[in-house]
Structure P
Amino acid sequence: MLRENVRQAIVGKDEAIEQALIALLCKGHVLIEDVPGVGKTTLAAALARSLNCSFKRIQFTPDVMPSDVTGFTMINMQTGDMEYKPGAVMTQILLADEINRTSPKTQSSLLEVMEEGQVTVDGVTRALPQPFMVLATQNPIDFVGTYPLPEAQMDRFFLRIAIGYPSIEEEMDVLERYSGQASPLKALQPVCGAQEIILLQEMVGAVYASREVRSYVATIAAQTRQHPAIQLGVSPRGAIALVRAAQACAVLAGRDYILPDDVRHMALPVLSHRLILTPEARMKDYSAQALLSQLIDVIPVPGKRV
């Protein structure tokens, strides 16, 4: 039902929608990276509108301060007490639009939030409402006035989604839907509540991952660390994320166990943004996605399914 609701606003991008839902079920955060105008913000907003959860959007620009994100404390002139004024993160679904257009200092204000689900202001730590998810967008083509995300920040994102251009038929459908007076995005109604999402997240953790599957994931991670064209391979956090993503794939498919195909299906969106290529590989225009795909193709797939 949730998937069908998002499809009312997003045409022909079922894989991107599925990946966003998988990240939600895994308590993960999503980086939606693509050129302008292909639906990055629309996908994030459609998912947020489909959930009966609190939602905030922050448009990142160079003048956005960390306190705008985390909140700040100030004196209440009437009582004389210090009061906390919540920032944008005090919500369940946060859309961080154009995250690479704000300063590294402001970007780093999301590190604790994304990793630990809490925010610390003036020495006081506050838990964020659950479920909590960051949907960040960025344009990888425009370099003027942008601040590339550091490796530590990229590793906090559970997966990276690329929208891509629509086919001719899909674009015709988009033109038909958005040429009327009412926007399909604004017409979306919530179809899933916070407690339902939390229950689904608990189901993901109960999905069985066999020793063979775990060995398969560990082998993929190890191979990325040994590849001569890769300077920085997948971290243990990335390997854990791949297992979690495969578990969510199984839940969406109605299974309580992981198949190796679940791992292969989620490897690129979960791992590729965590890789750093050597300068020589970048000079030869190699891509992390292509190298990772080649690695996965040569690693033996476990024959045992459970």
Structure Q
Amino acid sequence: MTVIVASAPGKVVLCGEYAVLDGAPAVCMAIDRRASVRVDDADTDHHSVLAPGYSDVEGRFRVAAGGVEWMQGKDEYRLVDAVLRTIDFTPSRPLRIELDTNAFVDPATGSKIGVGSSAALTVAVVRALTTGGNVPGDAMAAHRRLQDGAGSGVDIAASVHGGLIEFRMDDQRVTALDWPQGLCFRLVWSGVATDTRTKLARLENAPEAPSRAALVRSATQMASAWTSADTVLAAYPSYIEHLRAFGVDHGLGIFDAGHEQLSQEAAVAGLVYKPCGAGGGDVGILLGASNAQLDEFMIGRAVDLAADFDSVGVTLEQH
């Protein structure tokens, strides 16, 4: 029996969210929460897809000359369908495909933590079902198909390349960065899930305000600061102000769900806190030059302000 196992990491956008859609660079880190895919031979006349812990439905499909034909489970496995319709998938035998994204679920609430599970799973599925293909290009195309063309692709780039990267949407250029020595962080989960696609749709339909262009300029400056801990921490307050104004002007609620409180309290404590990605829920990141200071903040005043916020144990996933 042939067994193939593939995986890919999740991500956290550190700067350039939204602005990356307008040509600014985004800086993104891959984290050690991974989506994995296992592919085995199947003793059936069809291919099957299972996702224990996510769905009780077994997806079943066949591949014919006309393309992918689902017998059941197409709605539950839209991501797999998007990959199948993107890659050259012509297996010589039926396969059993098992998906695992449990690392992206908060065990206390069962809610998905917003650190790029769909992008990570897309990359993992492409890796598992192709050999010698263009994984970055196929994963990018499949994820765009899944999201009806929305999104920048920074999450796919981080899942493909790992580590800390700078990403530009216009030419999908990826530049590997070194994590600044002495820069410490804690990832924080708000306990409130959000939908990035809904935010992007709201941005598309909102009248454009001057803060949008200002955020692009600020994101470009912020991306250039990732050379040392001092320059990163010094550059963030201005970037956060521009991100806050942009979110208010375009009705995105980026600093909702307690993020505003944590951002203000972190600044008083000499730290930096910002929501990541879509904001208005999901995760944020606390940064500083001392692990002890971050820990003190997390167990002190921050808990009083936002009792539902909890630290998520992650590290940077290296290249």
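The numbers here are math on the coordinates, done by the rules we state, and not lab data. This is a predicted model, so every value here is computed, not measured. Cβ atoms are built from the backbone, for glycine too; each structure is taken alone.
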> From which structure (P, Q) was FRET efficiency 1/(1 + (r/R0)^6) of positions 168 and 232 (r between Cβ atoms, R0 = 35 Å, to 0.05) calculated, if the value obtained is 0.95?
Replying inline: Q
>> If helix-only ellipticity at 222 nm (-39500 (n - 2.57) for each DSSP H run of 4 or more, over all residues; to 500) computes to -10500, which of P, Q did it come from?
In response: Q
>> Between P, Q, which one scores greatest on mean count of other Cβ atoms within 10 Å over residues 80-87?
In response: Q
> FRET efficiency 1/(1 + (r/R0)^6) of positions 16 and 128 (r between Cβ atoms, R0 = 25 Å, to 0.05) computed as 0.50: which structure among P, Q?
Replying inline: P
> Comparing structures P, Q by Cα Rg over 2.2 N^0.38 Å, for residues 184-247 alone, which one has the largest value?
Replying inline: P
> 2.1 is what came out when distance in nm of label points 7 Å out along Cα→Cβ at positions 88 and 152 was calculated for one structure; which of P, Q is it?
Replying inline: P
